[in-house]
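What follows draws every value from the coordinates through simple rules; no lab data is involved. Worth saying up front: this structure is predicted, and the values here are computed from it rather than measured. Cβ atoms are built from the backbone, for glycine too; each structure is taken alone.
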Structure I
Amino acid sequence: MDKAWEVIQQKTFTKWVNNKLDIKSIPHIQNLSDDLANGVRLIQLLEIIGDAVLGRYNKNPRMRIQYVENVNMALEFIKQRGVALTNIGAEDIVDKNLKLVLGMLWTIILRFTIADINQEGKNAKEGLLLWCQRKTAPYQEVDVRDFTYSWTDGLAFCALIHRHRPDLLDFYSLDMNDRHGNTALAFDVAEKHLGIPKLLDVEDVCDISKPDERSVMTYVAEYFHAFSALDKVETAGRRVAKFAEVMASIWQMQHDYEERVLRLMEAVADIQSKWRSTQLTDRYLDAKQKGTEFTNYKNGQKREWVAEKRDLDSLLGNIQTKLKTYNLKPYYPPQGLTLPDLDNVWRDLLQHEADYHRSINSKLRQIKENLRKAYANSANSFQQQLDQISAELASLDGDLNQQLNKVHRITEKVPPLISSLRQVEGLDKECTEANTEENDYTVYSVEDLTFGLDLVQQAIQKKSAFIQNQIVSRNMTNLTPAQLEEFEQAFRHFDNDYSNTLSRTEFSAALASLGLFYEEHEFQNLFDRIAEGQDEASFEQFIRFMVSITEDKSTPEQLRDSFRTIAGEKPYVTELDLKMCLVPVPVIDYLKHEMPQAREDNNGFDYNSYVSQVFK
């Protein structure tokens, strides 16, 4: 072994051992070979880093056999932890074989300090190297390829610190040619502000042709463990932010529902007030004009209201389905704004429509009664079937699979409706030919019924796609609620024909909206693989593809742990805590509005009560 490397390793490993002994205030060692020979410090070291008690041993050994017994106990513990010691025996340590002592200590460092560093299934060395490469990737001046030459200018150490704690040093103000100064700065900042001991000296990195790989790895591993706690806090902050964003989106849906229901009810009340104040004269042209105005209302305003009512039914169902998807408490609209309340208003509207319509038709006496009744019976029956289907869609509840089965059964009712509509169109043609445009027995024209049928078909198609997508989303446990929401919205936006599938062009546009771009040949191969050779990709195939490049989901336990981490183990969280974890300001404002005030601090918020409130 190169003597220079041996000296550096001995110095680095001595500092590493002493740093661990400090945890239990155990006196330092001065010479690895001499001070580990009796096994006492070796056993004490293993008890600290292994978090275990090795048993009774000779605390004041005087004879060689006692030395050997102590060292054997230590080596046996190492083997029990799954570490194979090749060509190293107790006698080698007792006999102060420095080369084998250094080999044993490197084995211990690998097992208890570096082995738990895992990045994408890589081994300890490759995992630590991959972590360093990822963290320093934004710095063009840094190129980490190994644990030797890549660290000689000190910039890699500075980059690791700046990436996690930019407040500790200004990387871009460094003199890139000052190797010693950069290395010394990193070592000093790491020790003073991050608690990372100086296991290396500046000359160990800068003044030899090739730094000792094991010594550098041992020191860099301390950076990994020091920054892992910061990563945990940032992850907790992201989880809280993403969950709050989902809660805010659900709140917005609820707010939209209540506002739109109230607006629809007010509009219906206004039109009924207008009808009640209308005085019909005995003049045919006047009555005919009122009939024209009423027809314009049905073809315009009324259809918008019908569509709005259908959308409100669907919106409330979607809110409840989304809450169930994330295992949240159900939403109950305020008194007066429930669907039954809206149905009562709607029934009153239909009654006033009928009354007003009849009052106009009574002035127009050229209508043939029998043909009018025949058309009305067919049209009303058709509308009742539409209303029944709409009611069935609006009342869907229970397990998602059960809801999907119900939607499939409802779909089977559409073909007979199409046939019935052809009969209604035939009767309408007869009425037109007989100049019987007005009808006291129905308010539904062929256009109304066609429009209503189209709405019902769209509602069925949308509901089926929504439930299927929720089933897929529910099973995607590697995604966060916010991610599922984002991907689902992108899919629905580009699913222009409501087929719950995306063509190649639509799929590419959806990926682009999520910030994913591919070359033409690359995308064609990607789409063929995702769609399994078909011309269109399903929602499940789309989501599974997105799952392959994303992850995360919040549970009540995760959310509480995240809040607790942000709060520094306090039972409440403050606005400053949230800002320090980089939670967006709009999300903080939402949480301040929704979270109850903490009893312990007027500026704090009780996150335990909040989590209990929003989850079942």
Structure II
Amino acid sequence: MAILLNSVRIFGFRGISNLEISLPKVAVLIGQNNAGKTSIIKAIQLALGDYSRNLTDEDFYIDRNDSISTKIIIDISIIPVDETSKRIHIFTDEWTEVFGNLKQADLEGNEFVGIRTICEKDSTKGGFKVTRYPLSSWAEFNNWTDDTARINKKITSRIEAIPFISIDAQRDIHQELREKTSYIGRVLSDINFDSDDKEALEELIAELNQSAVEKSTVLSELKNHLDSLSQSFEGQGQTDITPFPKKLRDLSKRFSIHFGEDASNSFSMEYHGMGTRSWASMLTVKAFIEILEKKHIAEEESFFPIIAAEEPEAHLHPNAQRTLYKQLTDIKGQTIISSHSPYLASECKLQDLRSLKNSREGVKVKYLGEELAPDDVKKLQRDVMRLRGEILFSKAIILFEGVTEEQLAPIFFEKYFGKSCYEVGVNCVSVAGKNYPPFIKLAYRLGIPVCIVSDNDRSTQTEISSQIRKIEIEFSCQLSADIFSVNYLNTGCDIESELLNHVGLIEEIKKSLILLKSNGNSHPSCIEAKTREVNRYNNDQILSELSAHKSSYSSFLAGIISESPKEPDKLIPQAFINAFESIRQWSVL
């Protein structure tokens, strides 16, 4: 590796009005649907690949006043790097030869290649006009779209050493086998044999065809009947039935792929599910890239492919998603992945994540940056990514100390708003104690609002306040009310005492304890005995029982609250209501 596509700027393309995104060697784009992930991939394809032939009016940005952008501008920056992807000052000789006059240097002597792509409607010929220019400098982002850095000398050809290879979200190996322009079609069209090998193989095929016809009564009779065609051509001509391709050049027309436990128990791809067909399609792309690489090596040419895979996790189970991620990132070159999968995202480095948000201000990109301490990165990877990867895709997160709140919160949310928290992209997460900082740091960096609903016993408020101050000092920020809120239960309360003494759910709690103690036995005599036992408890005994069975009773209580006809204010602690109102104000719903 000696280069990197490190930065892309996009103006007026699809839903993106103005955006800059930095790219590592492996970039994982995450975000809600319609956040702009596909638009970024298509913009890079427009700058480096062949998307220009697919341009339509809908690709031009339309603002909130229905004003349509008159042009699309895409700038890309390519820099020299070492084997660890760290920037170095100058390009190697091989890439200097590739870039020629495109190569420039900044004031510190750091070399780069900047290319601007401009797309406009062609008023003369109709359709669209796409032109590319070199850039003399990489301007500050606040005025990057002006023409001061553009060199008015058009780039008339693609950089063949940097092919852009797009893996579509709707991939299907069964369909691609029939398309000459697909990656598997392009591999098959390149099949070649030495002349001696070709002649020998075609002799074997001829023998195979003859034997198949001779040993089949049906084929023999068909041949005899078709031989009568010669009567229409004055006795000239002979029919040749070829169950197998007659010429090697026809192999690709009848090419098929079978897969199964072994050669004797395999099936054609059309009989496999979409997961297998999708995965096979991506692996053919990998084969295509390796073939391209060998050709470039043979010609002593530079080669750095940029691979963009949309939703590679589609149709695959979690372990297969993780395996596929490894396969994609092992490919030579640079990889850009758009994904909705927490399993796949959990495999990548935290610094490789790019979180996209589409708000009233337009599409924005957030990422962790490089300044996080190594210990923080380890904590985030361990405490968040491996166990709670779904929060990466949240519109907002509600954090709690324990599993009781985690099980009750979704029920409270649905009672309060009349819709599921997951339906609107809100995740309810237990941090297992007061381990809030890793979750807050990750959410802050990725632009995800956070609510805490906390116990209020002993020194809890002091401890949480101290955690927040440390985060604000570390990030030189203030966790303001428009992205962050902390909501405490009543003084001296954990969730159990809050529900019992302040919300007044004594009957619901007793019912959950009866179900817990019955251990699934619904016989009337058992229920009656457990009811008598629980009804004898005073409040302290109830709290003692709840404390002893925190991870068990809450699921029963959640079901009881869910079915309760009481109004939300008679079921939900005020701290939860305050958190829900913060989420409402953040326009998450």
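Looking at distance in nm of label points 7 Å out along Cα→Cβ at positions 202 and 218 over structures I, II, structure II comes out largest.
Given that distance in nm of label points 7 Å out along Cα→Cβ at positions 386 and 538, derived from a single structure, equals 4.6, which label among I, II identifies that structure? Please report the intermediate quantities before stating the final value.
Details: I: 3.2; II: 4.6.
Only one of I, II returns 4.6 for distance in nm of label points 7 Å out along Cα→Cβ at positions 386 and 538, namely II.
Could you figure out which one of I, II the value 43 for percent of Cα pairs over 47 Å apart was computed from? Of the structures listed, the value fits I.
Source structure of the calculated read-out (mean count of other Cβ atoms within 10 Å over residues 146-153, 18.5) within I, II: I. Each of I, II could give helix-only ellipticity at 222 nm (-39500 (n - 2.57) for each DSSP H run of 4 or more, over all residues; to 500), but the derived value -11000 comes from II.
Can you spot which of I, II the value 39, 23, 15 was calculated from, given it is semi-axes √(5λ) of the Cα gyration tensor in Å, for residues 154-321 alone? Don't skip to the end; give the middle numbers.
Details: I: 78, 16, 12; II: 39, 23, 15.
Considering all the candidates, the number was obtained from II.
One of I, II was used to calculate P(r) over Cα pairs in 10 Å bins from 0, in percent, for residues 306-521 alone, giving 7, 28, 33, 20, 10, 2, 0; which? List each step's numbers first, then the result.
Numbers: I: 7, 26, 28, 20, 13, 6, 1, 0; II: 7, 28, 33, 20, 10, 2, 0.
Clearly, the read-out refers to II.
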